[in-house]
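Structures given as structure tokens follow.
Just so you know, all these numbers are worked out from the coordinates, no wet-lab data involved. Predicted model, so just to flag it, every value in this text is computed and none were measured.
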Structure P
Amino acid sequence: MKKLIKSAAKKILPKSITNEIKAIINARSDRTPIAKRHCNICGYEGFFKGFGRPTRLDACCPKCGSLERHRLLMLGVERGSILNFDNKNAAVLHFAPEPILEKIFRDRFSDYCTADLFAESDIKLNIEDIDLGDEKYDIVIANHVLEHVDDRKASRELSRILKKNGILICQVPIIEGWDKTYENDNICTDLERWVHFGKDDHIRFYGKDFRDRISESGFNLFQEITAEGVDVVNNGLLRGEKVFVFQKASN
């Protein structure tokens, strides 16, 4: 019967319309989850939802709302891969806190504080000009923040407020195949930023020189946690996505 319907449709409908119908069917199929995943944050087992523009399959946990980057970071935490993160008494400052991580970290650390310039947080801070004294924190977290701001100003300020040997945990959109970060001072509208940088509030797309840009402010790259292998399959991660852990130099 289906074959007869398809055959009749081809004879009756113009080719342009049948092609459009095929495109709609294919688009719906392309948004269908591929396989069941496991959320290492809330324990959910099942199909994840799509997220983002363009849509990323298997990106969002339907139970807790975690995205790939949240699950990757928490894998590193769970496995004890992040320097100093087992110190419950560490003084921690979390910029632009992700709600799902904020809840976990508030329970984990006795001295945990959130910061943002615009959104609700414990303290209002401009990451490019932080109104805090020197060497106050053991850990600073700034995930998907540096692509929004002057990262060189921000990294100098983050280095200043960290104690010696303190750590900076950060994630950014990065293209490892690019030697240099792409920036363009002529890009000034929301639409142009979408086209050039993938979001209307991003001002760059990082290349592999990201490590050097941050290290200029007195940091040493201590480790990289990379989404790879069966973790990608099991937890719905983005292949090759990274968590960067920098340590402030001791001298």
Structure Q
Amino acid sequence: MADRAIGIFDSGVGGLTVLKAIKDLLPSENLIYFGDTARVPYGTKSPRTIIKYSIQNAKLLESYSIKMLVVACNTSSAHALDILKEEFPFPVVGVVKPGAKLAVFSSKEGRIGVIGTEATIKSHAYRKEIVSLNPFCEVYEKSCPLLVPLIEEGWLDDPVTREVVKRYLDELVVKGIDTLVLGCTHYPLIKGVIGELYPELNLIDSAVAVAKEVERSLPAKREEGIGSVKILVSDRTERFERIARLIMGSEVEIEEVSIDKE
């Protein structure tokens, strides 16, 4: 059991920020990542489709005999996490709860902004989790559907991206938020841009919080050696490989696999 891999999936490249955080915290663990690049983005799709895709992704990773599943996609975590926990025999960890906990802990004024995909924001998953932890928090949500395509395009520090960020976030900042949850695993890739534009905000990147949750929830730890990292995609592109090298800090091996099973 200890030598089995931790499985991680996301709709695209953003979840590699979670993969990197887990690798840094648990370097001896074997990790296998699946990015559903053929069907990204998930945030504009219906809950039924998001659940279907999430189950397919989990089944793919299950075929590699994983010991734990990390749902590194906020949209899937918001809509499919409970179903995945019921369907599969291994522990399943999402990104919403760890991120919400960190936001509540970090906010001094209790005024928290949340940005995410349309599906994540419509689910109010972060709002529900934050208020359950502290009912006195004020939560302001904003869907940012243009950010994932810009990030997937590799426009991480581009004038267009900066302008789009300002168009989305100015209306949250005027509400007096002191903390901003980056409610999509793609968004940490433009954390530098957001931080430059709004240096007064506490930015919540849930990747580190998720890694700590994984450490707490592991059914069996691999104590020795350096773990392997396998990266799978449903559509191999130069864009994914370029951003993957940026996130992981080195060359990465990427394998294309089929996900067209029911």
Structure R
Amino acid sequence: MFGLDPWQFWTIFAVTGFAGFVKGAIGFAMPLIMASAFASILPPQVALAALILPVLTTNVHQALRQGPAAAAQSVRNFRWHIAMVLVFLMLSAGMARQIPQGLMYALLGLPILGFALWQLAGRPMTLSIHHRRRAEIATGIVGGLYGGVSGIWGPPLVVLLLSLGVDKREQVRVQGVVFLLGATGLTLAHLVSGILNAQTIPLSAALCIPAFGGMLAGFALQDRMDVAQFRRWTLILLVITGLNLVRRAFSDWI
């Protein structure tokens, strides 16, 4: 099946459905979950290619859930972050085969873990409006660099949105818009790099089915959560994300 053993295919099919559910409920972490699980049973380049189309197509729906006008306003509101993600994602995509993955995972995972634990401890970190542009640029650069190499560019944006105190609906929409633009850039970049090719595109397309099913179920849960629950679960997911990235870093070093 798509060049995989049946057990491999059905395992990543189930993982994609779960990742879609988490994305629908919280608004992010789909590529994180998929990349983590896929990397344990697939070759690295196949694992990266497999997640690209599910991430791209589900972000179309997430970004446009409140309509094109709301999505366009989100682009204007976070244009600096978006611009940096796109530029640096394209620049770093060609280095996916050369940069040590362990180092990248550690440099991303440790700050995310520290931020989330600090917030969960009841010590909120808010950004002054005067520093917003600098924060957008910095988090956009970090997200773009990691996105091109690993397919993961969401955590820096989530940290930015939590620090700005953005409300639940806008947070999920902004994540969808930024992830969509980044996913479009990632797709184009890896069509050029050859990671997305005639062998891997059919597999990636097939995984769109469980991705959408899971996401629609997640949307139903998201709509029932209040702001405090949503924020807490977002932080818990960031802790899990940070721990997993650190784990992957040590796995690569050992």
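Annotations
- At a computed 16 (relative contact order in percent (Cα under 8 Å, 6 or more apart)), which of P, Q, R: P
- Identity of the structure behind -13500 (criterion: helix-only ellipticity at 222 nm (-39500 (n - 2.57) for each DSSP H run of 4 or more, over all residues; to 500), calculated), options P, Q, R: Q
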